[in-house]
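**Student:** Each structure below is given as structure tokens.
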Structure P
Amino acid sequence: MTWDELEQRPLWIIPKHRTKNGRELVLPLPPLTWDIIDQVKQRSFSKHLFGRTGQGFNGWHKAKLRFDSRCQIAHWTLHDLRRTAATGMAELGVQPHIIEAVLNHVSGHKAGVAGVYNRATYAGEKRTALGLWADHITERKIIPFAGISA
């Protein structure tokens with residue numbers, strides 16, 4: 001995540017050159033996310049919010065090992081976080097095509113001929129979905145692990 005991707009608050013705009021499918025992703029972030037972002041200090045040596053160098057966060061393997069030793073959860077992967085959010089939003093009543101839009105997937109409603117005609121961005125629906133998910137994880141009292149730094 002870079003600071004310039006957050007300039008149109010409350011949106012996080014991920015440019016197409018940084019997405020897997022080469023399509024820009026616009027996410028209306030909920031207040032919980034902005035509460036976290038507002039605690040991050042901007043550093044003169046980096047355009048990224050997280051990481052210890054100017055290249056952004058890149059210590060995924062070591063950080064996950066440290067996290068695993070603290071949380072003591074059976075085998076999981078970083079991709080499970082996307083799966084958990086998608087499943088959780090579905091269980092909260094978010095429609096599959098909105099979850100796909102949040103994840104920047106192109107299938108079903110936006111693939112093939114349907115995508116030629118359906119140009120909807122689902123901005124309001126994505127805002128609602130992410131707000132529901134933020135409320136859900138807040139209600140679950142997710143506790144941050146002390147000592148894990150970005």
Structure Q
Amino acid sequence: MPTATPTDIAAFAGRVLTPDDAGYDTARAVFNGAIDRRPALIAQATDVDLAARTVRAGAGLTWKELDAATQAHGLAVTGGRVSPTGVAGLTLGSGSGWLERRHGLTADSLLGATVVTAEGDRVHATLHDHTDLLWGLEGGGGNFGVVTG
């Protein structure tokens with residue numbers, strides 16, 4: 001399983017929380033109260049690529065957080081009617097949002113994904129590399145691996 005190195009954490013644009021940090025318990029809470037996980041770290045991104053008009057969303061990001069980051073720059077993303085919904089889960093499930101009639105389903109905007117395969121390989125699927133995997137992630141099926149970004 002890939003782990004974050006100190007270099008990865010130092011290069012990360014955002015806040016990284018560990019179990020010893022204030023706010024960790026609030027950040028790890030999910031809508032389903034039956035789930036009580038304690039990840040080694042929680043990464044909360046703060047960057048939006050304004051020039052390319054794209055967003056890199058990591059696992060755990062909610063639509064509330066994504067909308068707040070994009071709307072501050074006059075941008076919007078098609079997807080997520082319910083703010084605590086996770087961006088990754090909704091996108092990988094094709095997603096239905098307020099802007100879908102004009103801009104399509106959430107998965108239609110997926111430009112790439114980092115996936116850890118069942119073999120443990122880390123693969124980045126894009127419109128140019130591993131296109132079959134990206135197609136599958138956009139709604140062509142399931143069980144391709146774990147999407148980490």
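**Student:** Once relative contact order in percent (Cα under 8 Å, 6 or more apart) is calculated for every structure in P, Q, which label goes with the largest value?
**Tutor:** Largest value of relative contact order in percent (Cα under 8 Å, 6 or more apart): P.
**Student:** Among the shown structures P, Q, from which was the value 2.8 of distance in nm of label points 7 Å out along Cα→Cβ at positions 39 and 55 calculated?
**Tutor:** Corresponding structure: P.
**Student:** In addition: Starting from the value 48: which structure in P, Q was percent of Cα pairs over 21 Å apart calculated from?
**Tutor:** The value was obtained from structure Q.
**Student:** Rg and Dmax of the Cα atoms in Å, for residues 71-134 alone computed as 13.6, 47: which structure among P, Q?
**Tutor:** Matching structure: P.
**Student:** Something else: Determine which structure produced the value -12500 for helix-only ellipticity at 222 nm (-39500 (n - 2.57) for each DSSP H run of 4 or more, over all residues; to 500), calculated from the coordinates; the candidates are P, Q.
**Tutor:** Going label by label, the one that fits is P.
Coordinate-derived values only; no laboratory data. From a predicted model like this one, the values you see are computed outputs, not experimental measurements. Cβ atoms are built from the backbone, for glycine too; each structure is taken alone.
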